[in-house]
1. Comparing relative contact order in percent (Cα under 8 Å, 6 or more apart) across I, II, which is largest?
2. Which of the displayed structures (I, II) returns the greatest value of distance in nm of label points 7 Å out along Cα→Cβ at positions 67 and 91 on calculation?
3. Given 22.2 as the derived value for mean count of other Cβ atoms within 10 Å over residues 195-202, which of the supplied structures I, II does it correspond to?
4. Match the computed value 19.2, 57 of Rg and Dmax of the Cα atoms in Å to one of the structures I, II, and report its label.
5. Thinking of I, II, which structure, once distance in nm of label points 7 Å out along Cα→Cβ at positions 99 and 227 is computed, gives back 2.4?
6. Which structure, out of I, II, was mean count of other Cβ atoms within 10 Å over residues 75-82 derived from, given a value of 20.8?
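Laboratory data are not the source of any read-out in this text; all were calculated from the coordinates shown. Bear in mind the structure is a predicted one, so any value in this text is a computation, not a measurement. Cβ atoms are built from the backbone, for glycine too; each structure is taken alone.
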Structure I
Amino acid sequence: MPADPSAPAAPVEPIAALPPPLDDSVLVEVRRNLGLITLNRAGALNALSLGMVRRITQALLAWRGDAAIAAVLIRGAGRPGKAPAFCAGGDIRFFHQAALAGDPRLEDFFTEEYQLNHLVHNYPKPYLALMDGVVMGGGMGISQGGRHRVVTEHTRMAMPETHIGLFPDVGGGYFLSRCPGAVGEYLALTGQVIGAGDAIGWGLADCFVPSAELGALVEALGDQPMSNAAQVAATLAARSQPAPPPRLSIHRADIDRHFFQPDVPGIARSLAADKGDWAAATLATLRQRSPLMLAVTLEQVRRARSLGLADDLRMERDLVRHAFHLRGVTASDTVEGIRALAVDKDHQPRWGDASLEAVDPAEVAAFFESPWPATAHPLRHLA
């Protein structure tokens, strides 16, 4: 039920412990016992900047030891008359500009973003992510570690990094590899967009709340005194509804059969031998991606199955450094992929390898050699 409009409004307080924000791209407030974070860059689909990563981190650290805060909720600001977006990922235009300019903030972004991902996964209080609309890349990084991952009828979830010659980072190796069967490999390599039903069925979301009810949920959490996680869970459960049926589960047997092949060329051969429309469309998608980064991605997901989160994030920090620098910035498939998708927008990336079969296994292996000694790794302190 919507909140009673005649009831007094919940108190809204600034966080005195935080320095003043540099801009309004993240709104941070306290409503009684609820810490509320709103990504407020709606015109860019709430894509994360370095400043946004820092502001979210500051808020979570301030609330972590605050006994008055019982739960934290993160959401994306909406755009009147347009489809909602939780967070479409990182600011890839900034990545492109910073890489070409040698801007050290590129290194800072990934180090601090991955630290934030680790913080979310290990947060000691209930953390609710309202994944309404687009939830991709960095948006997955700040939601997948939450205790309550809420999806709606508008949810469009994906890890689409291979589309720009990157790999599914922000802990993607960790949470995708925990999906059933070969679903993790399938989502990582193709960047397939999924809805609420598949997200819940494959372990990437916890409950479904209609988009129109999210405002009432926030009001309910912010209006009432809360002192423990059970109260938070009960408030959410009271507004949850059955999820819509999954769409892609009918392909689970095919996903496992094809994506459990030992390497990317093997996956492609398996798909090519399957005369179904789904297999043909999936193979066509893979043929559009960076051959090198598909091979790196497959290895990433499979290594991550035996890693804890901290080790996975350290591995991904190595990978993202190499993605921009192993071949040199001007020859990086990642820089080229961003150029084709978001800068020149010609959608004609010129990858460094001619085909999936042309990738040098030695170059793939080099991605998994850390550029830092363990004692100097940027994420060495993650437990």
Structure II
Amino acid sequence: MKRSTQRILTTHTGSLPRPDYLLELVTTAPRGPVADATRPSQVRKAVAEIVRKQADHGIDVINDGEMGKESYSTYVRERLTGFEGAGEQAIGMPDMAEFPAYTDKFMREMGPAVGNIMAPPACIGPIQVRDREQVVQDVDNLRAAAAEVECEDLFLSAASPGVVALFFANRHYPTREEYVMAIADAMRAEYEAIVAAGIVLQLDCPDLAMGRHIQFADADLDEFREQARLNVEALNRATANIDPDQLRMHLCWGNYEGPHHRDVALKDIIDIVLTARPNGISLESCNPRHDHEWAVFEDVSLPEGKVLIPGVVDSTNNYIEHPELVAQRLVRFARLVGKENVMAGTDCGFGTAAGLMTVDPDIAWAKFDAMAEGARLAGAVL
């Protein structure tokens, strides 16, 4: 994983706006033979376009935009066995439930895509690798597209064991521990395939933050921390053969515009997060509920080798951040942990699921422009 030694590097969380021609091919609706035959070439085309856009808008560490995935977590149903149960909602959103009028409005505006994320099929059988080829295609598509642009590094994202357990209800394994560890063992192949190709692996870990208020809202903090430790143990087990410097993780409280007043504080989980093997830590840092938490690192020392990737532009609103604000956000982190240990990022993805977009695509790219300019300004200050 590259460091910001000469200048502050820029990256993002993973998902990016999908072109219209791709949406129908990667949604959860049943696909027929024609769609299945068309999908690989269309995904490859979309990856080439999205990689070029990232380079054109100042992103240094780029990915495939998750073009071939229906969402950052539920895509695993196509790659693993066991998830053949009826769709059911395994999680709730108590922060939203306290404001029912807003929740109704939110659900209407999000449309059916949000339902597909919230109610994926339950696990009803043993979890094993079903399809090893899709990750190979992901790697090939990204490497081919990246060969046509200039960039500093490449990454691909994958669902962490904990986030799969968060979204897919367990109706097979006797305990949650057995469930999470089975997911870890099955996902290991995907993780290792990405790194073997020379690409940085990003593990998406909303379970370590968002999991507090949507899955363990009725538990006390100590009980949630115990489950978070289990999720990190599973992540570390699945990545045991991978150099930590080829790993980064994304910490997330939920990529939605909502109250978030039930979010767990960063200070209450950072010690657990820092025990995870990935050296890169991407975290929400600019939304109004977490903008203040850079100060956590006044008291918490960043372990040797770790890199922070704070979100400096918001992925849930259509404001284009001022480059000077971006610079301020980067400088305050860099002054605490060192410029070389900071990379500019986004709070979350701009296309968390196919068909689910809260930020206009053109505005999303303008946010990247602001981020790139802000990174240059911060570098000059530092």
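1. II
2. For this comparison of distance in nm of label points 7 Å out along Cα→Cβ at positions 67 and 91, the top structure is I.
3. Numbers: I: 22.2; II: 18.9.
Derived from I, not from the others.
4. II
5. This value belongs to structure II.
6. Values: I: 15.2; II: 20.8.
Among I, II, the structure yielding 20.8 for mean count of other Cβ atoms within 10 Å over residues 75-82 is II.
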